[in-house]
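For reference, the structures are reproduced in the following blocks.
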Structure I
Amino acid sequence: MDFRVQQRDGPARIGQYMYNGETIVTPTILYLHTSRCTAPAFSDIVLTDKPGRIKKPSILIGKSIFSTQKKKQPTSCLHEYLLYPKDVPPELHRSAQSQNTNTTCAVVPAKKDLISEVVKNREATLFIVSNARQLFFHQTGFIDVVTELRRQMGYQKLIYLPCVGDPTSLAFLTYLGVDVFDSFSACIAARNETFLFPTGPLKKDNLSELPCSCPSCRKKREAAAMGYEDILHHNYYMLDQEIKQVRNAILAGSLRELAEIRIRSTPHLTALLRILDLQQYEYLEERTPIIRKQVLLATTKDALARPEVRRFQERVLQRFEKPASARILLLLPCSAKKPYSFSKSHRFFRECVLSSSNPFVVHEVIITSPLGLVPRELELTYPASRYDIAVTGHWDEDEKKMIRTILQKYLQKNTYESILIHLPPAMQAFVNDLIPHPQVTCKDTPTSSESLTMLSKILHQEVQQFPRIKPQQRFYENVRSLASYQFGPILANILMKDCIITGKYPYQKIMDHKAQLGMMTEERGFISLTMAGAQRFSDTDQYQVEIHDDFTLKGSVFAPGIKQADPLIRIGDEVLVKKNKMVCGVGVALMNGAEMTQATQGEAVKIRHHL
């Protein structure tokens with residue numbers, strides 16, 4: 001058995017599972033094929049109790065681990081591991097494990113503290129969570145077991161949840177990090193005359209007409225006329241349709257959005273996602289790219305806890321440093337169009353700022369949900385550059401609390417001598433009291449003639465109190481602020497020392513006296529380094545990937561060539577490649593640092609420049 005990851009979206013992966021000479025695309029579904037249950041024709045791999053029963057890749061269900069029969073099991077065989085409850089003494093779990101000699105599959109007890117004993121020194125590719133269905137309904141325990149299993153087993157192996165996963169839950173479970181499911185949910189539902197749909201199950205008696213056009217439903221036309229086999233095949237089609245939808249979402253980078261849509265019909269799944277967000281932030285953040293092309297749809301409260309949102313907020317508070325010459329803070333509302341400065345409303349605000357006699361002493365910061373604060377210098381970075389929210393004019397108490405907390409912490413770190421509030425009255429109501437001597441420049445709506453006139457007037461008065469700041473100085477400081485968010489303040493200082501900024505926003509270059517060090521672009525929102533820029537980081541150990549001495553660097557760095565990598569690297573980060581402690585290339589990470597060191601195949605760094 002061999003598994004190769006092809007595409008990532010958070011903890012979810014699309015991969016190729018090489019099994020008995022066949023390639024199985026994951027996430028996938030094992031369809032049960034026995035004398036009482038026939039796998040559908042479109043199944044890619046089946047779970048069966050009799051070998052040779054079907055001409056498809058098959059995994060055999062073997063005898064119970066407690067069976068008195070001691071026949072040798074085939075290597076591709078699953079024991080009947082669901083015959084005892086998960087809450088038995090640890091000794092019984094260990095006894096069961098001692099009898100499991102399968103080299104390709106490993107059964108993992110549904111006990112977090114026993115996972116390391118099973119995973120350690122096991123060469124298996126497929127790890128099966130025993131008693132998964134029972135565990136699934138223990139909310140915190142379920143999240144803890146699956147996330148801990150993934151941490152222990154690494155990135156290059158598969159997790160299989162037996163008897164868990166239906167069209168409603170597949171998106172969330174894949175987002176959690178599960179790779180393999182089975183068709184037991186379809187069989188059980190069919191026995192109970194229940195139709196499965198991505199929006200939730202429906203009993204046969206409650207369907208006056210069939211809301212489905214699968215072959216099984218088209219054939220019978222009426223729910224009352226459908227028996228067990230008909231309902232079963234309908235459920236099979238729903239599973240197949242949803243797993244393809246999940247794979248498409250991973251490719252598009254929008255699995256989180258699909259998971260949020262699906263969980264709405266099930267309070268249990270909603271609770272699981274919230275527990276995952278609140279208790280496993282580090283697990284999610286490590287696997288979440290810092291750049292993506294897909295728009296982040298913040299249509300629910302759950303968006304406030306998304307890993308990319310929390311990471312953005314933490315970097316604003318911990319890494320970001322405001323432009324040094326900025327003495328006046330101007331708080332602005334967000335806009336529907338992103339990036340903000342390309343919107344009509346922000347063009348009005350920018351005109352007011354630029355028409356003042358000393359515009360570069362003003363620092364614009366946008367207040368928004370779910371991100372909190374977005375300094376103008378970060379408007380091109382994800383997720384600030386690509387998110388959308390439902391605008392009602394009403395601010396939820398959780399949103400108010402989040403914004404107030406972040407604004408307070410931001411003002412403790414970044415000081416200004418004057419603060420202007422150009423926000424709608426509804427926003428003024430929950431931020432004004434946090435600011436000493438605020439100057440409010442908005443009476444009704446921020447873009448009204450009266451409000452814009454007031455903004456221009458007060459800006460003109462305030463900027464005259466400070467020495468005039470030259471444009472070139474502020475351009476430099478703006479890029480340095482972006483660099484501090486991207487790399488941290490220490491590396492930002494190293495990169496920006498004795499440099500100037502050329503070019504027009506948003507395409508600006510970092511130049512020293514000899515060469516170009518990097519460039520900011522609208523597409524990435526970050527600084528892309530040249531070899532000269534990478535050389536400035538050569539004496540540090542951050543954002544660096546060390547390759548083996550015999551590895552020849554060409555178009556990309558593949559995982560087998562990597563000796564070690566900074567564990568803080570995230571997918572999308574700008575990284576340096578070193579060989580023999582010398583910088584030999586620079587590019588963009590396609591894996592996080594931990595996966596780079598664990599993986600035995602796959603593209604790890606897309607090289608932009610190399611020696």
Structure II
Amino acid sequence: MSVNIIVRREGRQRVVLGTPGESLLKVINRDPSIALTAPCGGNGRCGKCRVRVVAGAPEKATDEELRILSDSDIAAGLRLACRLPVVVDMEVIIADNPATVQIQSEFPDLAPPTDLEPVIAARFLQLEAPTTEYQQSDEDRIMSALTKLRDPGSPTGQSDDTQSMSMAVIRKVPSALREADFGVTVVDTPSGLCEILPGRMQESVFGAAVDIGTTTLVLYLIDLGSGKVRAAASMLNPQGAFGADVITRIDYAGSSEDGLTILQDRVTAGISQLLRSACIKAKVTEKQVYGFLLVGNTTMMHLFLRVPPRNIAAAPFIPAFLRGRRLPAAELHVGGNDHAVAITGPGISGYVGADIVAAILASGMTERSELCCLIDIGTNGEIVLGNRDSLVCCSTAAGPAFEGAQLRCGIGGVGGAISSAGLNNGEIELNTIADMPPAGICGSGITDILAILVTSGIVDETGRFVDRDELERIPDSLRKRVVDVDGQPAFSVCEDIVVTQKDVREIQLAKAAIAAGIRTLIAHEGIGADDLATLYLAGGFGSFIRKESAAAIGLIPAELVAKVEVIGNGAGKGAVIALTSRKYLAGLDRIAGDARYIELSSSPMFQQTYIEEMMFPAGGAVSSRSTE
């Protein structure tokens with residue numbers, strides 16, 4: 001027996017079949033085209049899986065729903081899909097979801113390597129015609145000619161097996177050679193030759209650098225002949241329908257026989273969609289894309305390759321693998337040429353993955369003599385300290401608050417998200433992504449708003465909204481925005497968008513984890529913050545955060561504000577660099593192999609520092625400034 005669930009979203013209508021007793025969220029998420037995001041993994045905590053029931057007889061609202069939804073919400077038909085079992089045929093509406101994701105699509109400071117030696121290259125070979133005296137096989141003559149073109153001393157990454165040719169290519173060799181008088185173009189990859197074509201290839205060879213983030217997927221399409229990024233595309237990670245953080249996705253992967261397969265299918269389908277979009281922008285065909293370099297945190301790489309990640313979630317946090325892999329892209333269904341190769345970057349530990357290795361490469365810190373620090377702030381906060389002589393790193397469980405999850409009005413870096421806020425003559429001024437009407441608050445926006453609350457005195461050092469009688473000293477323009485929401489104090493940012501006392505606590509926990517990680521790592525190396533030459537901020541959040549606001553809430557040390565350098569999407573940038581240079585591809589392996597990892601969960605210093613960093617700086621480390 002099954003029930004029909006009609007789902008309407010963004011002008012589309014789909015019918016999904018459900019089994020009586022299943023949660024509406026589980027039923028809806030069977031269809032990737034209408035997947036409903038559930039940051040808490042469907043545990044009834046975040047309230048983000050709201051739907052409007054327009055037909056059908058839903059069960060009585062649960063206690064979790066009554067805690068999150070108001071009486072007027074329920075009267076209007078709003079329910080939490082994760083708490084609502086399907087019993088009879090239903091019709092529900094999902095509110096429009098902003099699709100514009102804020103990413104760094106260009107790298108103005110990134111010039112193609114002067115010694116451009118792309119990982120995947122088209123090479124023209126003019127071979128001698130065989131004779132009765134010249135009895136070498138077609139394959140051996142091709143490989144001999146190819147060796148003369150290569151730089152014998154050029155590193156090729158983990159595998160030295162570059163003198164190979166797939167059976168699919170070998171089967172094409174006899175006709176390709178003789179069709180063009182023994183002049184052929186071969187496509188050369190770290191795994192060997194993946195294509196052979198008669199004559200000179202008329203089209204450019206492209207590659208795709210992919211950053212598989214917990215929250216977003218970003219793809220950069222690169223002309224490997226010039227080393228230039230020709231197009232970029234991004235989307236929210238479709239796996240978000242099953243949880244905002246890695247732990248909830250690990251739980252889902254192990255919750256059923258097909259959980260791991262579903263998560264892999266969602267991310268590979270997303271990458272394929274991004275590739276199509278980027279190819280359209282660049283006016284090239286997918287057939288021209290012969291390779292992928294993919295990076296992400298360790299859990300994302302396990303899910304991408306359909307490897308059970310369960311042991312990453314519990315001490316001692318051991319992943320199944322950390323080394324990079326090379327395999328046919330066709331096996332992963334990510335698109336591109338039928339013979340394309342997929343290369344995954346290496347990781348350092350269960351919680352410092354290939355994305356951070358790529359960001360280290362992009363920062364250039366391994367080429368400097370001065371000590372530098374790199375921070376990637378997201379669901380996990382990865383911190384790296386070092387220079388060309390040594391690297392030490394750690395990871396803190398910041399949670400998804402800086403990604404917009406777990407906040408009442410929090411959303412990711414999508415269209416309509418409040419991305420920055422400031423004071424102008426005492427009045428709040430807001431900026432949103434894509435200049436769309438405010439739909440919620442993302443990480444950089446909540447940092448600005450919380451900095452205003454702390455520096456103005458609305459929120460004290462402990463993170464408490466001050467009492468009404470203490471608000472008398474606050475300017476009226478701000479005081480009037482302090483309201484009551486469901487029995488707790490809150491700050492009204494704009495119509496229908498508030499920051500509650502609970503939101504402040506969530507950010508407190510997240511910022512304390514990051515700040516304590518920085519202090520612990522610095523102390524572990526026996527140095528002070530003043531000894532650092534540069535503080536690199538990476539990641540989607542780090543790309544757009546205002547450094548003064550980060551210091552005002554104690555996220556980064558105030559003495560490092562002047563040393564901040566934003567590198568944007570370091571993971572994507574590093575992947576682009578590595579895909580355009582065999583030397584830098586090998587550099588990823590060197591970085592991953594040389595870095596030392598410190599596990600903070602067993603560090604007494606971290607535990608004590610974490611408690612200390614729960615406090616906000618007195619009055620804010622720096623004053624909030626007006627919007628520009």
Structure III
Amino acid sequence: MSKKTKSRLKQEPTARPLLRFTGPALVLAAAALAVWPLVQRGPSCGADFSFHFVSWMEAQRSLLDGILYPHWASGPNFGAGEPRFVFYPPLTWFTGALLGMIFPWHVVSIVLIYLLLAGAGLATRALARQLLADEPATLAGCSSIFLGNMLTDAYMRSDYAELAGGFWIPLLLRLQLRECPPSATPLQHTLAGAAPSALVIAGIWLTNGPLAIMAVYLLAATVLVLAIAQRSWLPIARTALSATLGSTLAGVYLVPAIWERGWANLTAATSQREYIVQNGWLFHRHLDPSWNLYDTTLEIHSWVAVMMFSLAAASVILAWKRGKLRTDRARWAVLALVPFAVLLMQLPVSDLLWRWLPELRLLQFPWRWLIVMNSPLAIFFATAVWVKPRRGRIPILGACALLFFFISGGVWGVCFQDCRNIDAAILSTEQINGIRGKPEYAPPGIRHPLVELGTAANCVVTNLADFSGDQQFDRNPADVGSGGACQGSFSQMRNLPEQKIFMGEASQAGYLILRLRAYPAWRVTVNSRPVATAREETYGFMAVPLHPGPTMVAVEWVTTPDVWMGRLVSLLALALLTALCVFERRQLRPRLS
């Protein structure tokens with residue numbers, strides 16, 4: 001053996017581990033390139049930025065107060081609050097709160113966007129590795145950051161929870177497309193991968209509701225194609241097991257959100273005109289000038305959808321002509337059908353599906369489906385452009401890098417939303433002056449779903465009709481606080497997220513109208529005695545009965561039975577998941593190896 005050969009053998013054990021990290025490192029570098037304009041110019045405040053930003057700050061305030069799972073946000077509705085943490089999944093607002101403990105608030109959104117883009121690239125690369133070699137799979141991971149709608153959502157909409165779909169969807173597809181050896185038994189086919197699939201499904205439910213709905217339908221379509229291709233019911237059994245286990249694992253959020261939906265005006269999330277799916281068809285235009293902003297957003301998403309589908313279709317055709325889709329046809333077929341299905345959901349021809357399929361209308365915007373197309377597009381693009389001769393790869397990689405650079409700059413130029421008011425938002429939220437709320441979290445049946453800044457605070461009235469009748473303050477809410485029906489007011493002595501204390505003196509029997517939205521989870525005591533409260537019907541404020549004399553009113557959030565049930569469901573699912581992992585490790589993996 002020559003010295004040169006011995007030297008090469010000595011170097012291989014150290015070189016190979018380093019090469020394993022080259023692909024992920026390139027994906028991380030691509031994500032850094034994508035957020036570089038934000039690093040230079042600051043965060044982009046899209047349409048949903050304020051909602052997420054305030055959620056991070058409110059969640060952090062609750063965490064620092066010792067509340068591990070917050071339910072109530074005090075800042076919305078200018079201090080009257082809303083139960084947004086009951087109905088909005090926890091992963092993104094919890095992550096934002098933790099990042100806010102490490103980074104300045106100006107930087108949190110940039111860091112979160114980078115993590116989401118990097119996660120999408122790494123997950124797409126992992127999916128691509130089931131079909132491609134390491135190098136083209138790495139190209140697919142980088143492409144998923146730039147060629148889909150990830151940057152558009154990051155810069156224009158700031159919908160961080162939906163952006164997380166770029167990470168979860170490819171992981172879901174990867175676990176569904178994994179193969180078992182032909183010698184595996186039906187039990188092995190059913191249980192293999194069920195546990196990680198359940199974790200991914202639980203993660204999706206805990207991230208975003210519309211994303212979870214899309215994942216359920218994608219899961220159903222994928223397993224149907226695989227079952228037909230394999231002529232077996234085993235993929236259906238495996239998917240049913242993982243979907244059931246994953247959904248119950250997310251019970252800590254899902255059970256209260258479903259049980260308590262009658263306590264809020266959640267229909268507002270689908271009844272407002274801009275949230276009706278039929279107003280969001282591809283390139284749909286409205287004659288009413290009040291729709292101009294919406295139509296501009298729709299036009300941008302429409303062009304993004306057309307470009308994504310065109311590139312995906314061209315890549316599929318080119319890859320097929322070059323003979324790269326001849327093997328693993330069932331798995332390639334699943335990925336190839338995704339762009340066509342997503343395009344169908346953007347067109348009026350899909351109207352019956354939107355109307356009749358369960359919960360599909362909760363997606364609000366047809367373009368949400370683009371996040372599902374992201375990873376298949378990237379994989380087909382990488383498959384189509386990758387060549388075997390090494391000398392031909394350098395020009396291709398250089399062209400891709402140049403393309404990604406121009407896409408990043410172009411999306412920034414078109415979609416960037418300046419954050420000039422971020423300092424004011426931080427100051428207002430920190431001082432609990434608050435911001436506007438969301439109508440879907442308001443109590444049902446009231447006349448004003450949103451509370452304005454000048455609305456009365458802690459007003460004492462003789463009877464509820466003095467406050468909730470058709471008085472002048474219905475037209476000008478500030479009149480309530482400046483006099484009108486108010487016969488006095490109480491001072492707020494404590495204002496913690498889920499514990500509040502008010503003190504004052506009532507001259508006669510009546511009601512204290514707290515500047516606090518009524519919700520069944522609030523427990524109220526007057527001078528340490530529990531009382532039953534009422535609700536005024538103008539703004540949905542809590543009305544506390546008073547007797548003459550000095551009074552201390554304590555309001556505290558309590559854990560309702562549905563919350564305990566959700567925790568119990570999650571704990572049982574976690575125990576079952578642990579048992580499944582142990583069983584699979586001891587019984588199945590040795591046989592499959």
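What follows is calculated from the coordinates using simple rules that are stated; it is not laboratory data. This one's a predicted model, so the numbers in the text were calculated from it and none came from an experiment. Cβ atoms are built from the backbone, for glycine too; each structure is taken alone.
Quick notes on this structure:
- When relative contact order in percent (Cα under 8 Å, 6 or more apart) is calculated for each of structures I, II, III, structure III comes out greatest.
- Distance in nm of label points 7 Å out along Cα→Cβ at positions 361 and 505 - highest-scoring structure of I, II, III: III
- Label whose coordinates, when helix-only ellipticity at 222 nm (-39500 (n - 2.57) for each DSSP H run of 4 or more, over all residues; to 500) is calculated, return -17500 (choices I, II, III): III
- Ranking I, II, III by distance in nm of label points 7 Å out along Cα→Cβ at positions 257 and 457, the structure that comes out highest: II
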